[in-house]
Structure formats: structure tokens, C-alpha cells
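Here, each number is a calculation from the coordinates, and none is a lab measurement. If you're wondering where the values come from, they're calculated on a predicted model, not measured in any experiment. Cβ atoms are built from the backbone, for glycine too; each structure is taken alone.
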Structure 1
Amino acid sequence: MKNGRISFRVIKEELARRIAERVWAPGTLIPGEEVLAREFGAARATVNRALQELARSGLVERRRKSGTRVALHPLREARFVIPIVGNEITARGAEYRYRLLSRTIDRPPEVIAARLGLSLSELVLHVRCLHLADGAPYQFEDRWINLTAVPAARQESFETIGPNEWLVTHAPFSDAEFTFMAAAANEEEARLLDVSAGAPLFVGERITWLKEKPITLVRMAHPGTHRMVTRL
């Protein structure tokens, strides 16, 4: 398997094959970077990157000074891409429409301040909007934006573009927390989503940060028939 220009992907795939076929059993200490570099005829940095990718996927565990072992209980890493809801709707073959419901700048309620880690004296932008597919309610978006982190949002009206789409291009983030749950529709959600009060909803909540600075908290409510699909 000598090849001076071998890529880290080829090395990663070969090591993953050995793990899958139990050439290296769970818990086994695999050869070090120098040994693998000689075997594959590759730079040590290339081998290191392949091992990093395997560690991210949960197949191996790396410990400084103790080497790399095959994970006893391999974990698969789920990666969520934050979708632009308009693209999500049109990808389903439906016509997308957007409706701004309200836009206000105010101090956050206690529960919002606590979740974002903000003081009650800081100003936040509160945007409520409705996304529709073929004229039917698809998602009610209730979003809070930290103006200290994203001051440009103060100048955006959000009358023609949704805050989700705008933030994707104006507010990069380094960390995110996703929560998915079932919830009963309150009176406002029932009216906007055209369901009965108390009807089950599919709800997603997301908080994003840029390092230690909170960017936004959003609650996205869908009718109970909504489905979300992801792959590992």
C-alpha cells in the first residue's frame, strides 16, 4: 500500500475497514502514527488527520501519551445542517411564502435572559414570523437575537427576508444547542398554524453562540404532522 501521495481519506477508509472487520478488536491499541506513516508511505501529518477523523466519528479514542485505541462502544456523530426554511419548502416541490408578524426591540423576559445568559438590562431583537408552504402554515418562528453579538440586525426590517436566512449569512456561530420535542399548541400557535388549541406540535429550539457570546434563541413550531429526517 505504498503511495507517496496517498490521501488521508484513503488511510481513514482502510483503518475503518480494519476496525469494522475486527482486524483490530474493540479496545485494541492500534499502531502509532510513525508506524502507520511508514506502512502507507505517507506523511505523519496525513496519518494524524485520518486518525482525527476516525476519532470524530467515534470509532477510536485518542489519549495523549497513551496512543489510539479502538473504541469499546463506537459512537456515531450526528451532524445537523441549519436549513434555510424557504429552501426546505421549495425542495419539497411547494411554493414558499413568508410573513413577518412582529419585530420589536426590548429587554428580554427573565426566561429568555436566563437561557441566553444575558442580563435583564440588555436589549434584544424579538422577531415573530410565519413560513408557509403552498399557502398552508409550515412553521411559526419565534426568535430572539442578541444585539450586542449581532448589531447589524438592528437595521434589518425582516419584512422580505426571514431572520433564519439573514443570520446564516450575517452571523457565523461556533457552537449550537438543538432541542426537539412534542408540545401542545397554545392559543396563538393554534391560530397561526391552523390547528386546534392543545393539538400536538413538533417543536425545535436552537441556541447558537460565537465562542462565549450568545447569538440567538429560536423556537420553531410546526403542525404535528411535520417530519424531520437526518442521516448518520
Structure 2
Amino acid sequence: MALKHAQTVVDFYILCTKLKNIIRSGWKRWNVQRERLESVAEHIFGVQSLAIAMWSQYRYDVDIYKVIMMVAVHELEEIIIGDYTPFDISRDEKLIKGHDAVKTILKNLLQKDEIEKLTLEFSSRKTKEAKFAHHCDKLECDIQSKLYDAEGCVDLTKQDNNPIFQDKYVQELLKKKNGSWSAMWLEYRRSKYGYDKNFKEVSNYVEQLNLSAKIRGSR
């Protein structure tokens, strides 16, 4: 029995390492030009780091250990179904595909039911932990857009096959933000995901940052 447990641990770990090689599809959609783009595994680490910092600095009344666990497993489905953007598939369809994938991935774990409940809780966005985790998930992506923009990785003249770029609201925001890709992205997400005042504060702070100077200074 002990050997079987060891096998299950290693099999699950190896399965999860596939997330290291799945590139976040949103960056590919925007034709981000960089030698190395963020993987899903790196995104998960970023969300966890952001959750710890937001919880610490803004004193959120959430079970942070549950949040970190929830964030750790919230992208497991992408091992099987890949990384979809909202422009690729409806939320309802993604939930169905994702749930089936999670059940397959977790099938040999003894605590599969508990872990599956966390993925469902994250998707439902009803508990305070799920709402907090969901906003951290989105804000991490927002900050990453600023980092890529600061590095000059996005050319808005090379978006012919990008349905997000063609979106009417996106075009309106690009005009409002004088063609700044990351500023558009940050405002788009503030309006779309209903951030509370703390998440908005961080988002607004990021928008105003001159990260280009910071990046040059770190080299």
C-alpha cells in the first residue's frame, strides 16, 4: 500500500508539471514578442504570491491557507483542456469541460473530493475566499500585462488575428488611454471584474508606475 501511495504522489506531480509547459493563451492572442512567455505554472505561483501580499497588507478576513490551496489547484483542468480565453469558449462550456478534466486528474488521490470541492468553490465565486482568490487571479494577469508592456513586447499594429483587439470596448479604451496596451488592459479588467477598493487601488497604482525605468535599473 505504501508503494502505491508513493506511485500516486509521483504520478500526480508529473502530471502537474505539464503546466510548466503550457503557455498562457492570452499572451499568444496578443502576439506578445518575448523569448520566454509566462506558463500556467508561473501564473499560479504569481497568484499565490499576490494573494499573500494582498491578505497581509489589506488585512482581508479570509482563510489564507484555504485561498493558497484553492489557487494551487484552480488551473488543474488546463492539463487536459488547455488554456482558454473568454473569447475562445463560453464560461458555462468551460466549467463543464473543466469539471470533467479535474475529476480525471484527481481520480487516484485519496483526498480527491476535498480538492475537487475547492476547484468548484473557486469557479462559483460565492464564498469570500473564492471571490478573493478570483480577484487575485485576475489582478496577477493585469500586472503581468504591465510588465510585458514595459518591456515593449506588444505591437498593436500586429493584431490582425486577435478577436480581443477587435472588441469595440477594447478599441474605445485604447483611444481613451492614448494607445497604451497595459493601461487599456488594467481599466478593462477593473470595469469587468468588480474589484473592491483595495484591488482597484493596486490596479491604479500599477497603471501609473514607470516600470520601464525599474526594469532597466535591474539589469
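For which of 1, 2 does relative contact order in percent (Cα under 8 Å, 6 or more apart), calculated from the coordinates, equal 21? Working shown, then result.
On the way: 1: 14; 2: 21.
That value comes from structure 2.
Which structure, out of 1, 2, was P(r) over Cα pairs in 10 Å bins from 0, in percent, for residues 59-98 alone derived from, given a value of 26, 40, 26, 8?
Going label by label, the one that fits is 2.
Out of 1, 2, which structure matches 0.5 when distance in nm of label points 7 Å out along Cα→Cβ at positions 35 and 67 is calculated?
On the way: 1: 0.5; 2: 3.5.
Considering all the candidates, the number was obtained from 1.
Could you tell me which structure in 1, 2 was used to calculate helix-only ellipticity at 222 nm (-39500 (n - 2.57) for each DSSP H run of 4 or more, over all residues; to 500) as -21000?
Working: 1: -7500; 2: -21000.
Value -21000 for helix-only ellipticity at 222 nm (-39500 (n - 2.57) for each DSSP H run of 4 or more, over all residues; to 500) corresponds to 2 out of 1, 2.
Match the computed value 4.3 of mean projected area of the Cα convex hull in nm², for residues 83-130 alone to one of the structures 1, 2, and report its label. Mind showing how you got there, number by number?
Numbers: 1: 4.3; 2: 3.8.
The read-out was computed on structure 1.
Quick one: semi-axes √(5λ) of the Cα gyration tensor in Å came out at 45, 21, 17 when computed from one of 1, 2, so which one is it? The partial results should precede the final answer.
Values: 1: 45, 21, 17; 2: 31, 20, 17.
That value comes from structure 1.
The value 0.60 for FRET efficiency 1/(1 + (r/R0)^6) of positions 147 and 195 (r between Cβ atoms, R0 = 35 Å, to 0.05) was derived from one model only; which of 1, 2 is it?
On the way: 1: 0.60; 2: 1.00.
Computed on structure 1.
Once mean projected area of the Cα convex hull in nm², for residues 139-178 alone is calculated for all of 1, 2, which comes out largest? List each step's numbers first, then the result.
Values: 1: 3.5; 2: 3.3.
Comparing 1, 2, the top value of mean projected area of the Cα convex hull in nm², for residues 139-178 alone belongs to 1.
Comparing mean projected area of the Cα convex hull in nm², for residues 27-162 alone across structures 1, 2, which is largest? List each step's numbers first, then the result.
Details: 1: 14.2; 2: 9.3.
Largest calculated value belongs to 1.
Here mean count of other Cβ atoms within 10 Å over residues 11-18 has been calculated and equals 17.2, so which of 1, 2 was it run on?
Values: 1: 17.2; 2: 13.0.
The value was obtained from structure 1.
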